[in-house]
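These notes open a run of structures that come right after.
Please treat every number below as a calculation from the coordinates, not as lab data. A quick note: this is a predicted structure, and the numbers were derived from the prediction, not measured. Cβ atoms are built from the backbone, for glycine too; each structure is taken alone.
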Structure 1
Amino acid sequence: MNTASSCPPHALHAYALLADGERGALIGPDGAVSWLCAPAWHDDAVFASLIGGAGAYTISPRSRWVPGGYYEDGTLIWRSRWVTDDGVVECREALAFPGEASRLILLRRLLAVDGTAHLRVVLDACADYGRTRQTSPHRDDNGVWHLDAGPHHLRWQGAAPAAVRGGALTADLVLGPGEHHDLVLECSDRPLPPAPPRADRTWAATERAWRQNVPALERTIAPRDARRACAVLRGLTHHGGGMVAAATTSLPERAEAGRNYDYRYVWIRDQSYAGQAAALAGAPGLLDAAVGFIGERLLADGPGLAPAYTVHGTPVPGQRELDLPGYPGGSSRIGNQVEKQFQLDCFGEALLLLAAAERQGRLDTDAWKAAGLAVEAIGERWREPDAGIWELDPRPWTHSRLICVAGLRALAGAAPGRPLADTCTRLADTVLAAVSATCVHPDGYWQRTPDEPATDAALLLPALRGALPADDPRTRATLAACREQLAQDHFIYRFRHDDRPLQEAEGAFLLCGFLMALSEHEQGHEVEAHRWFERNRGACGASGLYAEEFDIAQRRLRGNLPQTFVHSLLLETAARLAQGPEPLGAHHRTSHRTNSRTSRGTSRGTRRN
């Protein structure tokens with residue numbers, strides 16, 4: 001069986017994510033798990049049909065069907081739903097949560113909701129991105145299947161009628177009205193424990209864990225979507241604290257444009273955004289995870305902090321190509337060249353995160369040592385060219401330096417009695433003065449670099465984080481320039497690549513759409529803030545997942561899925577807008593009088609150009 005051809009890829013908006021913190025799976029409307037890496041996020045895929053490799057695990061109706069589906073509130077428990085010629089059938093599915101480091105348990109419960117359900121089930125596990133087929137399938141006396149795929153050992157319960165056909169295990173199942181049937185798949189690179197997991201107990205433990213990990217978030221303007229975003233962020237967070245930027249690799253940002261990247265790693269900037277959003281919304285587990293992981297990396301690497309790491313805290317492997325067709329319009333690329341970059345703003349974002357944690361009394365001695373190292377790194381390196389938020393050629397990016405100003409002010413304001421506070425204040429004033437002298441456009445807005453007069457939507461962020469007040473003329477001018485030069489129909493692009501119309505160069509950037517909502521809110525423009533929020537909140541798939549870009553013309557998601565920083569900014573914006581407007585500039589003026597600044601949450605864009 002050629003699963004790459006029998007499970008063709010779908011538009012990104014059609015996929016749902018199953019995740020347990022250790023790894024994630026994408027499932028399509030046809031009931032095919034077409035992407036799953038094991039044992040960890042950045043390891044080789046066992047199911048790789050998403051990018052043209054072999055391997056998939058499919059449950060689909062035998063008769064004609066129309067798909068649907070939804071997440072159970074506050075969880076990553078997905079319900080695939082098909083209306084068929086015979087009735088209605090659902091498949092409730094999840095990765096057992098929280099996941100084990102070396103073993104995944106994939107739960108799939110079939111339910112004949114209305115009428116008799118006729119279903120076909122196919123398991124075709126292929127290690128190494130589909131290049132190593134499953135071998136040695138055999139059924140024990142209890143009807144449980146055992147098989148191998150490369151280094152992986154698999155055990156499959158509930159499929160006793162299956163037979164080997166074309167190398168895959170295939171079964172036809174019939175459920176009477178109201179009946180349900182459990183399928184439980186385990187996969188590990190170590191010998192499996194003697195006793196298989198019991199479906200009922202594993203489901204109950206998973207439901208309980210999601211309830212414990214995702215708060216109610218009632219003080220947001222969109223509680224259900226905020227909870228889904230929080231669940232996505234938790235599902236992407238490894239037991240060691242690192243949160244991957246996305247579950248996938250090589251999904252193109254623009255067809256045939258060569259912009260295909262592997263995001264299955266922890267970007268310091270992305271996780272800082274998530275931690276700040278969690279602090280604001282009231283999700284302390286995500287905040288502590290971010291502080292723990294980023295603090296450890298600062299303590300280990302200091303001024304040499306890399307922009308990204310594996311979830312194990314090790315260097316990101318170099319980029320290489322797989323010999324696979326890739327997702328249509330893309331390639332099959334793994335690894336990332338980010339390890340070679342210097343990104344100054346990561347230090348500023350780390351300080352914003354640590355300041356947010358300190359305001360909630362959640363920083364320990366080691367975290368304060370990490371903060372001191374970040375301050376020292378800014379002092380040593382702020383004059384150096386860096387790759388910046390969009391990971392471009394090294395230049396003195398305005399955003400990078402202003403975010404460091406914001407981070408320094410936030411840390412000084414969070415603990416004004418500490419000796420480090422005075423150092424932060426002096427350094428923030430020095431950096432701000434230098435940037436103000438070289439990076440203000442004649443029209444009054446912040447420009448991208450001293451020698452590039454264009455604006456950039458990322459330059460909305462420093463004011464939101466307290467680098468300067470909301471009523472500073474440069475803050476207002478930058479917002480106005482973004483509206484005039486980069487916005488279209490309440491979506492916004494990052495910057496102008498060239499003279500082409502914006503939509504021909506790339507998709508609208510959803511992270512920046514939420515930044516616009518926060519910026520309008522900060523100016524007291526509540527109607528506009530909600531318009532921006534609702535417009536960008538609607539740019540998701542049927543499952544409510546967001547990629548980093550949205551193609552306005554085709555109404556399609558672009559890039560890897562789901563994108564951490566977009567879900568972080570949705571969560572932050574939902575919480576921030578629920579607080580209502582505050583007097584313009586009041587908070588900022590107080591902060592600057594005391595040489596401090598409260599961090600205003602999170603946002604960002606890990607866009608590998």
Structure 2
Amino acid sequence: MPTPVSRRTVRLGALATGAALIASALLAAPAVAAPPRTVDPFHPDFGPNVTIYSPDTPLSQIRGELDALHAQQVDAEMSTVRKAVYFLPGEYGTAADPLQVKVGYYTEIAGLGASPDDVTLNGGLEVYNRCLADGGTGNCLALVNFWRTISNLHVAVAKAGQDGCRQSANFWAVSQAVSMRRLDITGANVSLMDYCTAGPQYASGGFIADSKLPYVVSGSQQQWLTRNTEVAGWSNGVWNQVFSGVVGAPDDAAFPNPPYTTIDKTPVSREKPYLYVDADGRYNVRVPAAQRDSSGVSWADGQTAGRSIPITDFFIAKPGDSVQQINNALSRGQNLILTPGVYDIAQTIQVKRPGTVVLGLGHATLTAVGGAVPLEVKDNDGIVIAGVTIDAGTALSPVLLRVGNANGGKKLDPNDPITLSDVYFRVGGPHIGKATTALEVNADDVLIDHIWVWRGDHGVEGFDPNDGVNGDNQRWATNTGTNGVIVNGDDVTATGLFVEHFQQYNTLWNGENGRVILYQNELPYDPPTQADWTRPDGTLGYPGYKIADDVTTHRLDGAGVYVFNQNNPSILTANGFEAPETPGVQLHHIMTVNLSAGTIQHVVNGVGGQADNSNTGTPQFVVNYPAP
């Protein structure tokens with residue numbers, strides 16, 4: 001952050017007594033906050049990391065710039081570059097001269113229409129496998145294709161310019177922290193794996209919401225959540241494919257063959273806020289209303305239900321703006337847009353006012369400095385945090401995002417929940433990170449809609465590769481993340497909860513009446529010894545998902561805990577899941593799996609088969625716990 005301008009000490013010397021008193025009073029008065037920034041509603045300044053195209057922009061220019069952006073970002077997994085690309089309403093490319101777009105790391109691509117069909121991209125919007133060995137020709141997979149966003153577009157898939165295999169589908173070969181929302185895709189299948197690139201072709205995790213899709217080839221995708229969407233068909237499942245409020249979803253009666261989990265209506269949902277330009281050319285942010293027991297897309301019968309906030313009601317922050325500037329704007333009653341970039345956060349951004357919207361563009365990233373808590377949300381109705389990544393810094397933070405006061409006690413409106421959409425957390429990866437807990441939820445009636453909470457299993461932290469496996473002994477002691485998610489509030493719902501590699505509890509659920517639809521977890525790769533992965537009471541390891549012993553009501557649908565103890569394959573974990581044995585706590589369609597190192601002895605509470613090297617890659621399923 002910029003260094004504040006120092007104030008000069010003024011010595012009044014021999015000034016008259018009355019003048020001295022007046023001057024002293026002025027010096028003692030509090031500083032006047034800077035006036036609000038003026039925002040042009042027709043041409044808001046989103047800074048240098050946002051590009052906006054119109055239908056009048058030459059196609060050759062768009063193609064050239066987006067090709068260059070992809071070339072810059074395709075391998076930039078741990079970079080600090082953040083980019084957002086927006087298309088004004090209209091049509092881009094043609095079937096004969098299509099716009100084929102590839103999406104790299106930390107890139108958001110979206111339309112600026114009120115409806116997805118207001119912006120048509122004739123061509124493709126794709127992610128392919130990355131080839132990580134043999135000079136870029138071998139070990140081709142999508143397992144680390146993270147951190148990218150597409151939304152609010154009609155993609156009319158065009159075959160021109162593609163080779164024979166690439167003409168068969170729009171490829172979206174991705175893994176965690178990848179969001180596909182408000183899309184209408186026509187003209188070809190969608191494939192969630194890249195079967196055209198030679199290699200193992202693995203892919204592992206993702207999220208679709210509020211979209212109309214053709215036939216979907218799931219292929220090698222290990223786990224996936226599709227929510228409030230329409231699909232023409234779905235090819236298969238691997239371990240954990242979950243559908244909630246999806247028109248055309250496959251039936252799950254034969255679980256685990258195939259391993260589908262289908263919920264007819266999503267119990268609580270709210271679509272992510274989005275930028276759009278109205279008929280007069282003014283920029284706004286649409287904030288969808290929360291829904292209960294919903295299915296299908298929110299825009300089927302016109303504009304998504306909700307409210308529109310003029311862009312002039314936002315403080316548009318840029319990297320380098322101080323937290324004080326941001327908090328002053330929030331205190332004035334403004335909403336907050338975080339433009340793409342990395343923000344060093346040495347004191348807490350505090351979101352207090354009911355209905356406040358914090359919207360990150362292009363994977364805007366808040367990095368803790370000096371052990372700060374980067375973001376706190378107070379107990380108030382309708383606050384929305386969306387599109388923000390929060391990184392631990394090199395000094396220990398007690399928590400990265402705290403939702404609600406630690407003591408709780410304030411009853412909120414269940415029909416207007418605090419909502420987290422596409423909020424991602426990292427402890428390590430681009431640099432050493434330290435946090436006791438990534439996400440702490442104390443408020444009641446919170447909605448979590450797609451988050452990835454990640455303690456880095458790899459990165460550029462500078463660990464000695466000769467110490468353990470890839471520096472894992474150093475990582476365990478230095479890149480420290482104790483707990484991933486702790487939920488203390490009641491009536492909290494999560495749709496798409498991905499939490500990985502924390503050193504004790506990945507998820508600890510203390511609140512009553514929790515509801516989770518799709519949970520995905522990998523236990524930490526790097527415990528050096530069994531003693532490092534044994535609880536004080538002698539229990540072997542920590543479960544990937546723990547419901548507190550005194551909870552009486554909870555529902556979990558579609559969940560997996562995976563083990564890959566590459567640093568010490570002899571490590572044992574007693575259970576993938578732990579839950580109180582009471583009729584009100586229900587676990588539905590859960591599994592564990594060994595990824596080639598380590599052992600989970602049971603799925604839940606001593607029930608279910610052992611996942612170990614004798615059955616690598618073969619899930620151990622429990623259909624219902626407790627059994628009917």
Structure 3
Amino acid sequence: MKSADLDELARRHGISPTRPSPDNREVAISNAAKRKILSALKVELPAAADPEAGASLPEREPADQKIPTSFLPDFLTRTRIWGISLQLYELRSPRNWGIGDYQDLADMAELAGSLGADFIGLTPLHAPFLADPDRCSPYEPSNRQHLNPLYIAVDRVPGFVGSPELERQLQRLRRTDLVDYVGVARTKLAALRGLWPAWRQRGPADANYHPADFDAFIAERGDSLRLHALFECLSFSMVEDGRGAGWRGWPADFRRCDSPAVREFERDHADDVRFHMWLQWLAHRQLLQAAERARKAGLRLGLYLDLAVGEAVDGSATWSEPDVYVSKATIGSPPDPFAVDGQDWHLAGYLPSTIAAGNMSPYRRMVSAAMRYSGAIRIDHAPAVRRLFLVPTGSRPDGGGYVRYPQHRLLQILADASAEHRCLVIGEALGMIPEDLPDDLDAAQILSYRILSYEQDEKGFKPADAYPVLALACISTHDHQTLAGWWRGADIKARCDHAIVPPDLTGEHLRHRKRERRNLKAALEAAGLDLPAGLTARASREALRELTVSAYRFIARTPSLLAVVRLADLTEEKKPTNIPGTSDTYPNWKPKLSVALGDLTASPLVARVTAAMREERPRR
């Protein structure tokens with residue numbers, strides 16, 4: 001195939017001819033990369049020179065289409081609100097089973113309401129690999145349309161009765177500073193399997209767990225639920241045989257959900273499949289109860305749930321619906337100054353040609369799965385509504401390229417689904433993004449995501465009044481150190497220690513952080529906020545507390561409709577939640593909070609920061 005024909009075929013399938021480099025130049029992608037990406041998009045290269053042959057090409061969107069707008073609650077036209085962000089698993093309580101659960105979430109909602117907050121922000125609650133609990137990243141889920149059963153509060157399930165031996169196991173699980181996912185899964189699933197036979201006989205039940213609701217749940221969720229439950233059963237069976245939880249390591253006969261071998265397995269394990277459906281229903285019922293508790297506690301926005309940008313390449317979603325996913329490339333990002341080799345996130349993305357297809361498209365089903373429980377969702381990596389960077393299998397990230405997605409149709413889906421569920425939409429769009437994308441998201445009434453350390457220009461930190469109205473303002477996220485850690489440069493040290501950034505760049509980053517500290521002090525002082533004396537890189541604990549309070553006052557004074565307080569800042573965590581770019585060298589997604597749920601109000605920063613938020617953003 002001639003190079004010009006290949007270029008035309010790539011162009012018509014939305015493949016960008018260039019990618020950025022760490023020094024902000026545009027670098028041409030190779031013909032080999034174009035061929036691999038076309039193959040990943042399931043485009044057959046024509047045998048003849050005609051680039052039109054044998055290809056099903058995606059529609060081009062008219063440039064003059066009016067951008068659809070997502071839902072905004074009426075009360076936000078009159079007031080600005082604040083909330084608290086956290087990871088559900090990190091919550092400690094004397095009744096949970098070594099991992100935060102849906103009952104803890106309900107209790108946290110009540111506490112947040114008493115402090116004047118209007119929402120609780122959570123990292124994704126998507127279904128993980130139950131048969132491999134240590135695959136615990138919420139951003140590499142097995143399936144985004146289903147929930148995480150490890151968050152089920154087993155002690156709230158009808159029929160549960162504890163024992164001294166179980167309590168001894170639970171005490172051990174509660175005492176650990178890192179979530180013992182394997183121990184939690186083993187203990188919870190054993191207890192739930194013990195409760196299942198009685199439930200299967202239609203008892204015991206109460207108003208929150210009625211058998212008729214279980215039947216309705218199964219009917220409503222249809223094949224998606226059945227196939228996910230079937231995948232879980234197969235996954236456990238394969239792990240027992242030493243083959244791994246993900247389907248790519250299974251025998252060929254089991255790698256497709258519609259094979260005769262899989263149908264036979266389902267017939268032989270019908271009760272087990274129904275058990276895993278039951279787990280999803282329990283999670284569904286308890287998350288609904290937590291959302292209701294939040295509403296009753298006065299949280300006007302309620303729960304705010306995060307959506308991962310993709311799914312595990314070998315999980316339930318890609319096994320259940322292989323024809324809607326890119327199969328020979330994964331989502332990543334091109335080389336940049338903080339990841340000079342680029343990144344491969346090892347996530348499966350929807351095909352551009354299928355993502356918005358049909359009345360209940362894959363994208364509509366995925367966003368609705370979160371919206372049914374929440375007053376807001378956050379789309380991780382919102383640029384995916386326009387483009388994704390795909391890394392072909394077997395290639396390094398610098399061998400990947402950008403692929404165009406049907407932006408208008410995806411924004412229309414978000415608008416329709418958000419109106420149906422009365423759910424606000426937030427879009428996280430950081431890093432290298434198309435210059436005009438923020439304007440399109442703003443026109444669509446999708447709130448931007450503004451992190452303090454990112455809101456800088458050549459003059460330093462932007463003043464509070466420069467933040468946009470349609471935005472969520474925060475100090476940091478799960479991918480960052482706390483404010484105190486950032487001030488001390490702990491993030492820079494971590495990137496160096498884990499060989500994410502070369503040593504020569506570390507010195508440059510440390511010098512830049514020194515300027516950032518100086519600029520942040522200047523911005524806070526210009527806003528009339530008090531700062532402690534002796535606020536150096538080695539500031540005392542009390543000085544850093546005062547800095548944290550002032551920084552949150554700064555965030556609260558922005559015109560942005562939403563401001564969020566990170567719970568890890570208030571409990572002064574030393575261990576980061578996640579160090580991007582690491583896998584085996586740091587226990588990502590495992591550190592628990594150092595303060596128990598019941599003791600939060602006694603924590604000095606909880607009282608001081610939440611008081612500041614109430615003063616700056618009083619309820620109206």
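See the values below:
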read-out: Structure from which 14 was derived, relative contact order in percent (Cα under 8 Å, 6 or more apart), options 1, 2, 3; value: 1
read-out: With mean count of other Cβ atoms within 10 Å over residues 265-272 derived as 14.5, matching label from 1, 2, 3; value: 3
read-out: Origin of the derived value 5.4 (distance in nm of label points 7 Å out along Cα→Cβ at positions 281 and 521; candidates 1, 2, 3); value: 2
read-out: FRET efficiency 1/(1 + (r/R0)^6) of positions 481 and 561 (r between Cβ atoms, R0 = 25 Å, to 0.05) derived as 0.45 - corresponding label from 1, 2, 3; value: 3
read-out: Read-out mean count of other Cβ atoms within 10 Å over residues 209-216, computed value 23.4, structure in 1, 2, 3; value: 2
read-out: Comparison of 1, 2, 3 - label where distance in nm of label points 7 Å out along Cα→Cβ at positions 41 and 233 is highest; value: 2
read-out: Structures 1, 2, 3, by mean count of other Cβ atoms within 10 Å over residues 217-224: label with the highest value; value: 2
read-out: Value -10500, calculated as helix-only ellipticity at 222 nm (-39500 (n - 2.57) for each DSSP H run of 4 or more, over all residues; to 500), assigned to which of 1, 2, 3; value: 1
